[in-house]
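What follows is calculated from the coordinates using simple rules that are stated; it is not laboratory data. Source: prediction; values computed, not measured. Cβ atoms are built from the backbone, for glycine too; each structure is taken alone.
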Structure I
Amino acid sequence: MQVNSKLVLVKNPNYWDASRVPLTQVTYLPIEDENSDVKLFQSGENDWVYQLPSGTYSKYKQQFPADIRNAPMLGLRYYSFNNKDPLLKDVRVRKALSMVIDRDILAQRVTADGQLASYGVIPKGIKGADVTNYEWSAWPMAKRVEEAKKLLADAGVKPGTKVRFAMNTSEYHKKMAIFAASEWKTKLGLDTEVESMEFKVLLKKRHAGDYQIARNGWVADYNDATTFLTLVQCNSEQNDNFSCNPKADALIREANATTDQAKRAQLQTEAAKLAMDDYPMLPLLQYTLVRLVKSYVGGYSLKNPMDRCRSKDLYIVKH
């Protein structure tokens, strides 16, 4: 076995539903670089590109009209703030960093793949809570920048201050990080030091609190708001921000205790808003599933907001 080479799965004749499993073998390729993934697709060496490189959706939609796939997803792209860090423990700093990121430009020109701008922890379409936005998200950018500068000044943070950003190696994440660093530099005068590493190393650093700002993302385990609220709950294993809002937690407990679904959704929406008013994280975009899948791969569904694809449901169309 060669590490990072491939993973080959063979059909098990003893599986209880074997008669309805069309594929006899599936090969998974561990490819970090999205451009390499596309090249393999173009040369016919793979049938499925997990994620298109940022900014290439329009090009590949034109080049591979029969193979392009795009659907909304219950997932959130965000940056974690280390709420225990000496610089970032001040909510004014976290708010300023969030205010100046132009999510519309990020979505339309940087990733350019149909994702939605996000300002809260709850994505559009999830059950059990409504989407919440910051009031300033509707302000003109000049007003947002003016307010953010005032917040940093009040917090004693001067232009030229350095912030450290950790991300896992990926051209996609790199483009987003360069954009964020540019926003913080040009609008607030802050210098960003970007550190790229293997995903498993990033996970360890986030969990250990060994970072200032870090790339993060979450895809729903199930279709309910609680899977996202766990990202901002006190003492949650999924809360790499080390944030805690006791009032928001109390509302979540109250929501868990009621059988009235309307009341539950109201309580969880209020909890999400309360938690996000502390700026524990920096929400950026709601995921979309933008990928290339060969037109002869049957069984691929566009109505799959949690991206649950089972090999047993796939098949090859005669071509």
Structure II
Amino acid sequence: MTALKLPRPADYNVGHAASQPVPEDIVVSPAKVYEDPGFATSDVALNAREIAFFKERGYLVKRGLIDDHMTFGRIFDHVWRHVPRGILQRGDPKTWLDAPGEEWTEEDALRVGLLAGTNWKMRSRKGIGTEDFLVESIANHPSMRAMAEAFIGSPVKRAGRVRGIYCVFPEAPGATSRYRPHADNAAAHLSAMVIADRIPPGTGGFTVWPGSHRRLHPHWNTVHGGVISSEKRDSYRLARDAVLRDTTPVEFTGVAGDAIFWHPRLVHSAGINRSADRAAPRVRVIVPCDYERADRTHFDDMDFGPGARYQWWIDTRNFVEDIAPTEDNMWHDWVI
């Protein structure tokens, strides 16, 4: 077996400023658990207060948007069928806690996605993320598409894949981890996380820094595209670090079928799964989806992605009609 050694593109330090490491001296506040606001509904629509909340905070939760227990069962079965060589065993939580990443090889990462610490982004060029029960039953589910249209208008590009299945395994009891806050250097109008199983508090729920989308908006090259040029790299980093210093993150909990819609500029991280500390270890499983308008001139960015060479797992693409950010065009090309 080949030891795991993951290359980065040569242009990583210039083009991918959104993923710059967080300085060690920044102390990130513990996340607070998201509480549904009284005006939030499960309707496949947006009311005025939900729109205002999304614009200010950068996220909105719709509970019970997908009611399909069979699909969520298939997702879980799919995860466990793709574990290499039984490194992780479905019925044996001890295997989740015993540094399984040390046995994960480069070949494993190419075939089923990288396991980094407790985080497994299950995806591959050879089909993982394109299965019908993920694409049609999740990303293209009528309720998901209707919500995307409520945010960004019609026509919404039909999804050809999801990013994969993202799992967070529990830490060993007493272990300490840091969040990995970042923004996605990918082109999208709107992103969503669909919860695939119950996520109690402290179980690695998707975590965001509210309002960070507005503060980071000026530091990108375009309103929707995925590039931060070298000229904006330092200003982006300073703005992001200020967010991490003064903003308390929010962790999402929920059950299968709940969907979190979020602005792609939002600083976010996988949560920290401390369920083993409570002697109730469980795996957090979500399905990430991306949406954009179909009536645009899309193209692959061959240097920075998304494209065939880099970030191939992202379904959305840059588009020619995108424009440079200004103070007042945060919501250019949205209908909210």
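Of the structures labelled I, II, which one yields 3.3 when distance in nm of label points 7 Å out along Cα→Cβ at positions 99 and 307 is computed from its coordinates?
I
Of structures I, II, which gives 29 when percent of Cα pairs over 34 Å apart is computed from the coordinates?
I
Among the shown structures I, II, from which was the value -9500 of helix-only ellipticity at 222 nm (-39500 (n - 2.57) for each DSSP H run of 4 or more, over all residues; to 500) calculated?
I
Where is FRET efficiency 1/(1 + (r/R0)^6) of positions 227 and 283 (r between Cβ atoms, R0 = 25 Å, to 0.05) largest, in which of I, II?
Details: I: 0.95; II: 0.15.
Structure I comes out on top.
Suppose you compute mean count of other Cβ atoms within 10 Å over residues 59-66 for every structure in I, II: which one lands on 13.5? Could you put the intermediate results ahead of the total?
Details: I: 13.5; II: 20.4.
Going through each structure in turn, the value belongs to I.
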